[in-house]
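See the structures that follow.
Please treat every number below as a calculation from the coordinates, not as lab data. Since the structure is predicted, the reported quantities are computational estimates derived from the model, not experimental observations. Cβ atoms are built from the backbone, for glycine too; each structure is taken alone.
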Structure 1
Amino acid sequence: MIKTFSITDIGKKRKMNQDYVYTSEMPVGPLPNLFLVADGMGGHKAGDYASKCAIETIVETVESSPDTGTVPVLEKAISHANEVVRERAESDEALNGMGTTMVAATIDKDLLCVANVGDSRLYVINSREIRQITRDHSLVEEMVRMGGIRRDQARSHPDKNIITRAIGAEDDLKIDFFQVRLCRGDIVLMCSDGLTNMIEDEEIRMILHGQRDLVEKAEGLVNAANNNGGKDNIAVVLIEPGLDEDNR
């Protein structure tokens, strides 16, 4: 049986929390469960509105989806959220230019399906390793891939917050999809960059391995991010897939 815990935190520097999360361990439309993390961007209240609007639109669209395949369901829902966010931004000057990242996940037995736009992340973590499943859609990530800068330089690069894809940014939204077979002992972490910009991957793995339950693990991550500066809002969703002996 799947267990989850989610938390958002304003951090130590921001005046508003523009991160938004959604979790349902129960079926949502044709999906067996649904987990979402969004990190909004824009002027006063616009980023807050964008992340909330996108998540609510995705949930409503999935609930009424006639499709059965996981990828088509998520693709249509996220694309529709992109249309809605763009329409709202065009109709209200205060929301002009707003957008949001989005990482979505659903788990069917031991199969994890992930959709990603932007630089919020999904990891699969166990006692031995931490694996980033999503790829950041960011300027700095492109520079790393092209060999322009080293991976260890990316964390402190002045352009690290510039993202290359977001819900609300363009009419034609490109969405990345990933599928992963989970094993017994794996934990799924979904988070905004307010966590990953403050804590190294290996520290994340150690915090998760060192705490007893999901609540302590999530709170430990948020506390570590704030202790390291808390420069941004922090969103964390933790999922224990609850696999039995047959899925080791």
Structure 2
Amino acid sequence: MRINASLHQSKRGLLWLGYALICVWLALALSWWLLARLDYGYPVWYSLLGIEQHIATYAPENQARPGFEALSPAEHAEAFRAIRRAVHDHGNGLAAIQYTGPEGRVLPLLIQDEVLHLQDVADLLARATLASGLLCLLWFPAAWASRRAGLPRWPSRCLSALVLAVPLLLWLLIAGPKAVFYQWHIWLFPPDNPWFFYWEESLMSTLMKAPYLFGAIALVLAAGALILTPVIYSAGYRIADRVSRYLAEHDKETQ
């Protein structure tokens, strides 16, 4: 009996944890989608992170792509928007992004290595989008299965969340956000493809003041996920409860 009870508890815990992780992923995905529609808040970060001064400092040192510092903030924002659109369109048009340089010359914004890296980013986003679609399909079945099995006690749920969250938080605190950011690049992108670019040699990196812009975006995504996860989580259980009540009433009527 004790073995059966222990197995049942483990089953309930795993079903709940799986459902909770699906909700976290979907919350992050929805936050990402909403933020992308707003160009990741680039115009706001342009001011708050001093990106205009950053471009004025490092863009003149880029001999291969001159004159970028002479563009207006609106043109810098449009360059970022063009990259965002191309990356979210499977990388189409990356090599065609241009800007007007000295003496009215039209120059490509990105060098070949940058195009290659951004194509890797586009491919990664496509895979993440596919995963999000699959998890959307699993969201309600996972909520239903977890609700039917019964929820673990709150101490067990909190402990499961801590076991997952604490190692990541410790890694961030000990190694630092920049080291974590670089390590994720090593894991996620092909080893032979470049992903690190010096500000003096890359308008892409200068335009984004990498990795500082990405840190700011990550904070907004995390905040969005914290808000949306409880909404998505509770919605799944509420729908599962309504379906259960409907099926129970239907069974009574047919008996």
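I have -0.99, -1.16, -1.28, -1.31 for log10 I(q)/I(0) by the Debye sum over Cα atoms at q = 0.24, 0.28, 0.32, 0.33 Å⁻¹, for residues 176-223 alone, calculated from one of the structures 1, 2. Which structure is it? That value comes from structure 1.
Taking relative contact order in percent (Cα under 8 Å, 6 or more apart) as the criterion, the highest value among 1, 2 goes to 2. Can you tell which of 1, 2 yields -25500 when helix-only ellipticity at 222 nm (-39500 (n - 2.57) for each DSSP H run of 4 or more, over all residues; to 500) is derived from it? Matching structure: 2. Comparison across structures 1, 2 (criterion: FRET efficiency 1/(1 + (r/R0)^6) of positions 104 and 184 (r between Cβ atoms, R0 = 30 Å, to 0.05)) gives the highest value for 1. If you line up 1, 2 by Cα Rg over 2.2 N^0.38 Å, the top spot, with the largest value, goes to 2.
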